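Some structures are shown below for you to check.
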Structure 1
Amino acid sequence: MSDDLAINDGLTIPGWELWVTTSRSSGAGGQHVNRTESRVTLHWNLLGSSVLDEGTKARLRQRLSSRLTADGVLQVSAEDERSQHRNRALARERLAEVVREGLKRRRRRVATKPTRGSERRRLKAKRLQGEKKALRRSPKRPPEE
């Protein structure tokens, strides 16, 4: 592939690192679907890429582990359209989005104290639940003399 794929301002995947395979698409389409290879699978060797430093590769490998092959190749498919050309564009968009999401840094959660109102509501709910269960119990008999 000759076209570079822009991921964000600081990252562009060179076109020579991407390759495409085509196959027959599934689903409705009659004779057309039986004769044309309109499904497009876009491949990118994440671990062998020259545009990523080792830290970024490690983060992407961890975040995208379920989408990577054993060789470290990221694959994205598109078979939504009847046209191979449109599916190729869709696959490029999807690959860019997957990498963009993988590169996002997650914000660290800041622990906060529960509000007084939430504490009150929680304790009230516990008290009501206890009263409900107490009503289900059989009444205690007075001790016999």
Structure 2
Amino acid sequence: MINRKASAHWSGNIKEGKGTVSTASGALSSQPYGFNTRFEDAPGTNPEELIGAAHAGCFTMALSKVLVDQTGHEAEALDTTATVSMDKEGDGFAVKKIHLELKGRVPGIDAAAFMTAAEAAKANCPISKLLEGGAEITMDATFES
């Protein structure tokens, strides 16, 4: 089993409090987050943005494998943006949707093969599998020949 670690620190109440998130790898080190970075536009990060980065990275990496496995062709370029949507639910909030927007250039295949590979990657990347129970995962894909 592969284990990866990240941590969070928080001080104060939800509105005026401040926190930091870090990863064991050091990719994030005491990155600030708080109410203002999550619900407003203050500098720093937030859990939803980090989920989006994780999903975009996982999906795009999975797609590179699926393309080679299914078509025998390597991508020249794959660019994915994940938009994580959070809505009010009861007294709190819930992530209700993740939308993947993909642009890809893969010499030697057609748009249909690209879309088949993209759908397979969306269904099978580990982060998609993690999130599928609680959030709708959608995708737009653009093939650039």
Comparing 1, 2 on FRET efficiency 1/(1 + (r/R0)^6) of positions 17 and 137 (r between Cβ atoms, R0 = 35 Å, to 0.05), the highest sits with 2
If distance in nm of label points 7 Å out along Cα→Cβ at positions 65 and 89 is computed to be 3.7, which of 1, 2 is the source? 1
Read-out FRET efficiency 1/(1 + (r/R0)^6) of positions 81 and 121 (r between Cβ atoms, R0 = 35 Å, to 0.05), computed value 1.00, structure in 1, 2: 2
Quick check: 20.1 is what I get for mean count of other Cβ atoms within 10 Å over residues 57-64, calculated from one of 1, 2. Which structure matches? 2
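Given a value of 55, 34, 29 for Cα extents along the principal axes in Å, calculated from one of 1, 2, which structure does it belong to?
2
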One of 1, 2 was used to calculate distance in nm of label points 7 Å out along Cα→Cβ at positions 41 and 129, yielding 4.9; that structure is 1
Distance in nm of label points 7 Å out along Cα→Cβ at positions 25 and 73 computed as 2.3: which structure among 1, 2? 1
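We did not get these values from a lab; they are worked out from the coordinates using the rules stated. Source: prediction; values computed, not measured. Cβ atoms are built from the backbone, for glycine too; each structure is taken alone.
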